[in-house]
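Structures incoming, each one as structure tokens.
None of the figures in this text is laboratory data; all of them are computed from the coordinates on show. Because the structure is a prediction, the values reported are computed rather than measured.
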Structure I
Amino acid sequence: MAISKEKKGEILSKLKKIVKDSASIVFINFHALPVTESSAIRKTLREKGVGYTIAKKTLTKKALSEGGYVGSMPELPGELGIVYGTDPIEGARGVYEFQKKLDKKIQIVGGIFEGKFMSKDEMVTIAQIPGLKTLRAQFVNLINSPIQGFVLALNEIAKTK
């Protein structure tokens, strides 16, 4: 079904705003995704402060060309969904969780991170970065481990004396 010029103008202005305001953008292919699962994805992403929209590829490419990003735009096969937000990693992580659950129905096909176009593999790698709380917990554990070993050694020495 054809879209009127006014509607295309509205969509293009929305996409330009998304491109301008987002810390990162993830491009997804959502082939054969039922409406119920799509609604669940939207709801889950919205709870995390991440937006999800669908737009024509030509309008998306036009909005991205004005964004001034470095590198070459990734191939955008199939139906195009755009996941965006102010957190640079949360959008990719949210989509990646659904990608694992919904085998082959939704896939990351590329994205934009730190002002550069990223390939599918690079965006999947970014999506696998743990959250800030997890990274802090890992760091504390890393610092605590030698101290804990030292305390256990002192405890064993104290038991022998």
Structure II
Amino acid sequence: MNITEFLTALRAHPDKPIQFLLPDGGLIAAHFHVTEVGYVMKRFIDCGGTRRTLETCLLQTWVHDDVDHRLIAGKLAMIFDKADDVLPHHDLPVEIEYEDGVVAQFPVEGRVVIGDTLVFRLELKHTDCLARGICLPGECSPIPKPTACTPGSKCC
């Protein structure tokens, strides 16, 4: 989901609290804070020598002992408005950064309204060989997505 799609969902439900559904079916605690709206640009060379750039909008979440805190969609949209000069465009994919033992980043893949809550579905990120034809031809094949994987398990 890119920033435009994310903001459209927020603005369509400004009074609804937000939740993030993790890939394992768990939820980020409802009293999370969004502590950063950031633009991340990664410049790199893949194993075949091709220069590449990857850009994302990264929302850092933080869970603390403020259990009465609830972020509603309209407030997060206002935070995005303040970050507009940090974000070069709204086609950037949105990712959520969350710490639960380790810091992980999850792409936002969808949204649904459940009762009075706007729920964003998060997916796992995966590594990949970007130069399969050059890098060990015949040996770089995609790793299939695990069907039942939870954070911390051996398949992740």
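For Rg/Rh (Cα atoms, Kirkwood Rh), the calculated result is 1.01, so let me know which of I, II that is. Corresponding structure: II. Looking across I, II, the calculation of helix-only ellipticity at 222 nm (-39500 (n - 2.57) for each DSSP H run of 4 or more, over all residues; to 500) that yields -4000 traces back to II.
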